[in-house]
Structure I
Amino acid sequence: MRGLNAAFTTDFLISFALVAVILVMLALIINLYSELSTIKKRYKKMMGGSEGTSIEQMLSAHTAEVSQAVKEYKHLQGQVNTLEDMTRSSLARVSVIHFDAFEKTGQGLSWCVAILDRNNNGVVFSSICGQETERSYVKPIEDGRVAPTYKLTREEEQALRQAMNR
């Protein structure tokens, strides 16, 4: 009988251990199922996005918006470059000098104006006024210099330097 009790006890202990392992496994499975359920709810909420749109739809819409913004940026950059080129060639630097061409007049009626673009190209206008006559001159300027066929007066050179320094 003793052998029967020992076998019964051994079988009982093995069965008890198996049942305990099965119960522990069942508890782990229930815990994992609960965590999986929570994760599924969070995933569905995240993927649902705002206003019923999915995250894939939102990402697709944002990608399209970014592509459109890049196109607009490139277009605007081209316009900025065009405007910069235009401003370089627009007349932007001006200087005016009044002076007495003749000692007898003493009224400072003569004048010269230098008008240049940002590349120092432009013109110098001069008007020499006397008691009975007035003469006007225009001299082209390229790269801050007058053409060799023309000579600048002292006042014209002064107006040109002042315009180039602005």
Structure II
Amino acid sequence: MALSKEKSSQSRGLVDEKDLAILSILEKNARFTIKEIAEKVNLSTTPVHERIKRMEEAGIIKQYIALLDASKLNKSLTVICYVSLKEHGKKAGSHFINAIQKMPEVAECFSISGEFDFLLKVICEDMNSYYDFHVNTLSEIENVGHVQSVFVMGVIKDSHRLVY
């Protein structure tokens, strides 16, 4: 068992078990103070601060954010959009990606394999606002071939955790 734990730790490269414990705490609540985190991982505040700083500098910790309740901000419709492009050259793909980056309704965009080229997570106020986005924004991007929309009926699990 020790060998597999050691190998697992080595495969992660920059993080050890204490780092993972710190990351797990931060994923649950990034507002914990250094002192609170130090108490939870049985270290003093200085090494915890240094570990967090190192992981920020290494890009392991990309940013700190607040997770918001979309329904309380009048954004109650989530749509998964599958998008295929007519042409698949580098220039065509870059044009689509650049256009998507500018659309605030698109919360997430993934390049995927299979029948479609991209998967988008779109968050809107309601069906009318999604219709407007679909017809007047997304479908107007040059080279968009086909868009298939799937409407989220309910959220069963919504986790952003990577350390478990």
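Of structures I, II, the largest value of distance in nm of label points 7 Å out along Cα→Cβ at positions 56 and 112 belongs to I. Figure out for me which of the structures I, II the number 3.03 belongs to, where Cα Rg over 2.2 N^0.38 Å was derived from the coordinates. Derived from I, not from the others.
Taking relative contact order in percent (Cα under 8 Å, 6 or more apart) for each of I, II, which is largest? List each step's numbers first, then the result.
Details: I: 14; II: 26.
Across I, II, relative contact order in percent (Cα under 8 Å, 6 or more apart) peaks for II.
Given a value of 10.0 for mean count of other Cβ atoms within 10 Å over residues 72-79, calculated from one of I, II, which structure does it belong to? The structure behind it is I.
Given -20500 as the derived value for helix-only ellipticity at 222 nm (-39500 (n - 2.57) for each DSSP H run of 4 or more, over all residues; to 500), which of the supplied structures I, II does it correspond to?
Numbers: I: -20500; II: -12000.
Of the structures listed, the value fits I.
Determine which structure produced the value 0.70 for FRET efficiency 1/(1 + (r/R0)^6) of positions 16 and 40 (r between Cβ atoms, R0 = 41 Å, to 0.05), calculated from the coordinates; the candidates are I, II.
Details: I: 0.70; II: 1.00.
Source structure for this number: I.
Read-outs: derived from the displayed coordinates by stated rules, not from any lab. Keep in mind that what you see is a predicted model, and the values were worked out from it rather than measured. Cβ atoms are built from the backbone, for glycine too; each structure is taken alone.
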